[in-house]
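Quick heads-up: structures coming right below.
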Structure I
Amino acid sequence: MRQREPLSREEMEPLWRWERQMTWFHTAAMGGLLLVSVVAYRFNYLDWLGRPVLGLVLLLLAAAAVLQFRVRCPRCGARLHGKIIKLLPDKCAVCGVELPRPPSASG
C-alpha cells in the first residue's frame, strides 16, 4: 500500500477535540454513576431510585453511542474506531492514513 500524506494540524483538530470530549464524557459518566451508587447505598437503595438510575444508564449509553459514531476519517470519511472506545486508532482502517497524537502541553 502506498504511504499516504500525513494529516495536517487543521484536519486533526476536530479529531483531537472529539477525543478530549470522549475523555470528559467518560469521566463525568463514571462520576455520576458513582454518586448515584453512594446515594443508593446511603439510603438503603430506595425503591423509587431504581427507574431513574436505569434511565441515567440508558441515557449515558445512548450518548456514548452517538458520540462514537460521529467521528470519521478526514480523508476518506470512514468511521474511526479503536480498540478502546474513547481513543482514536493509530491509523484509518480503510485508507491507512496515520492519525498522530495531539501535541503535549509540555512541548
Structure II
Amino acid sequence: MAYEAALAALSDPTRRLVFERILAAPRPVAAIAEGLPVSRPAVSQHLKVLKEAGLITERRNGTRRLYAANPKALGELRAAIEAMWQEALGGMADAIYEERER
C-alpha cells in the first residue's frame, strides 16, 4: 500500500466516517450506511475507494459482505506518518539551532 493512496482516500470527510465505522468492527454495508447522510450505493462507492487504497478488506459471510480494517495497511500508514512527523521535528530543531547561532 502506498501511503499516498491511503491519504487521498481518507481526504474525503464522508469516506473517513465510513472508515471510522469499519475500524470499530467488521460490518456489512447496511450497518456502515446506517445514519450516514448518503445513500447505500454512495457508501458502496466509498468502500470501493477504501479497498482500492488497501485500507480495508472484504470477505463474504453467507450472502453478506463484511468490511474490515486492514491492519497491515494501517501499520504502513502509521509508519509513514511517523516518518513525516520525525522529519518535521528534525527540521524545526535545525531551524531553532540556526536561529540561536545567529
Value 17.9 of mean count of other Cβ atoms within 10 Å over residues 16-23 was derived from the coordinates of, among I, II, structure II
Value -18500, calculated as helix-only ellipticity at 222 nm (-39500 (n - 2.57) for each DSSP H run of 4 or more, over all residues; to 500) from one of I, II, is from structure I
FRET efficiency 1/(1 + (r/R0)^6) of positions 24 and 88 (r between Cβ atoms, R0 = 30 Å, to 0.05): greatest across I, II for structure I
Computing Kirkwood radius over Cα pairs in Å, for residues 32-79 alone for each of I, II, the value 11.8 comes from structure II
When I, II are compared on relative contact order in percent (Cα under 8 Å, 6 or more apart), the highest value belongs to I
With P(r) over Cα pairs in 10 Å bins from 0, in percent computed for every candidate in I, II, 13, 35, 24, 16, 10, 3, 0 is reproduced by structure I
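Computed from the coordinates by the stated procedures, all read-outs in this text should not be read as laboratory data. A quick note: this is a predicted structure, and the numbers were derived from the prediction, not measured. Cβ atoms are built from the backbone, for glycine too; each structure is taken alone.
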